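Novice: Once you scroll down, you'll see the structures, which are given as structure tokens.
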Structure I
Amino acid sequence: MDRLITVVAAFKQELLPLMEMQKFSVKKKTVGDATLYSGYNTDFLRVGMGNRNAYYNLHHYLKERMPDKILNIGLAGALKVGIDLGTVYKINRIHALKDDKIIYPLNIQTLPQFAETCLVTSIDPVQSTTVKDDLYQSFGCILVDMEAHIIGRIAEQHQIPFYCLKAVSDTADENTPVQFKQNHIPICDKLAKVVSDNLLTQ
């Protein structure tokens, strides 16, 4: 029996290039407020932005499907100056602003060429350089997102192996919305190729 991997992301833009690289067709349906694209032994789940959406929609999905692995992919902002746009990181530790529990994603053994780092999940979008620096000083993490912690928490509660892979969409010393708008498409393409070539090979 084929093992099911579920790729979870906040936005369709983070999943679309990956789906387009696959050799199988997908079926689209609504789960909660999320969009599920089901293909050959792979589900692609768009849960929406933020902890609340991720919590609600991933729980709805797990009532219908129970994957063998959950992989959270997507874009993350840099909190430390000097982190290059488009850099792909394996996440090995996830903190949250209002939750003391630390999530430890499993190491992706098939990607030895990519560095590991920690990430903090924020409740609100992090756009100013001041807030970015505050988060870096508080947690020592070089990346920030808005969903990874709760996705990992739910995976852990269901005893599902959890992996996390992020690409840098904006730097610590630049305007986040402007950089994100200018760069998110090629960065999502790059991340999709990494996942497709190394994690979803048939």
Structure II
Amino acid sequence: MLILAIDTSCFRGGVGLFEENLPIFYLPFPEERKHVVYLPILIQRVLEESKRELKDIDLIAVALGPGSFTGLRVGISVGKVMAYSLSKPIKGVPSLDALASNFTGLRVIPTVRVRKRQYIGAMFKGGIPPSKLTNEVVKDLSDFRQEDVLVVDESWSNYNFLMLKGIVVMAKFLFDKEGSDDPLKISPLYLRGGQPC
């Protein structure tokens, strides 16, 4: 199954093409918070570098957030339009779940930056699917540090890849279990007060 992964939940994010869970080619956004400018270009480049075409995609996987307000809307909208216009299935994946799925059996706090110095995170037991142990909270990154808990944040050199890989793994898991999402009904995950984070 050829899966196109789109992550615009992070300030940077990226696009990747995967065969099942194996990466074929992926690219991070070259600048923070420029999703609307670069997303179509990155999709095209990832397909070209992979020697694939849009028609070859079997599943579109998009990050639902929480994350960047505008970024989420851009990524989800592009994914919805592609799914609808190409008659391809689509699956939305919560961003924190995607990150946590990379750490089977570990207690992990995946985080996504939501403001200049604030991050959203929650504790999970990693796996596919991950088990959520706490609710999401927004705070300074240093406040997430705990003994015997792995904190995953954007300072990791492979953060964007881990996010994309997690989106793919979780999208495939959810697609096999539930089928496609309705492209007209996918929307960003919001926090209290109606604000996506």
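Bear in mind that the values in this text are calculations on the coordinates, not laboratory data. It should be emphasised that the depicted structure is a prediction, and the values quoted were computed from it without experimental measurement. Cβ atoms are built from the backbone, for glycine too; each structure is taken alone.
Novice: Given 2.0 as the derived value for distance in nm of label points 7 Å out along Cα→Cβ at positions 28 and 124, which of the supplied structures I, II does it correspond to?
Specialist: II
Novice: By the measure distance in nm of label points 7 Å out along Cα→Cβ at positions 52 and 108, tell me the structure among I, II with the highest figure. Could the numbers behind the result be given before it?
Specialist: Details: I: 3.0; II: 2.2.
Largest value of distance in nm of label points 7 Å out along Cα→Cβ at positions 52 and 108: I.
Novice: Can you rank I, II by Rg/Rh (Cα atoms, Kirkwood Rh), for residues 36-131 alone and just name the one with the largest value?
Specialist: For this comparison of Rg/Rh (Cα atoms, Kirkwood Rh), for residues 36-131 alone, the top structure is II.
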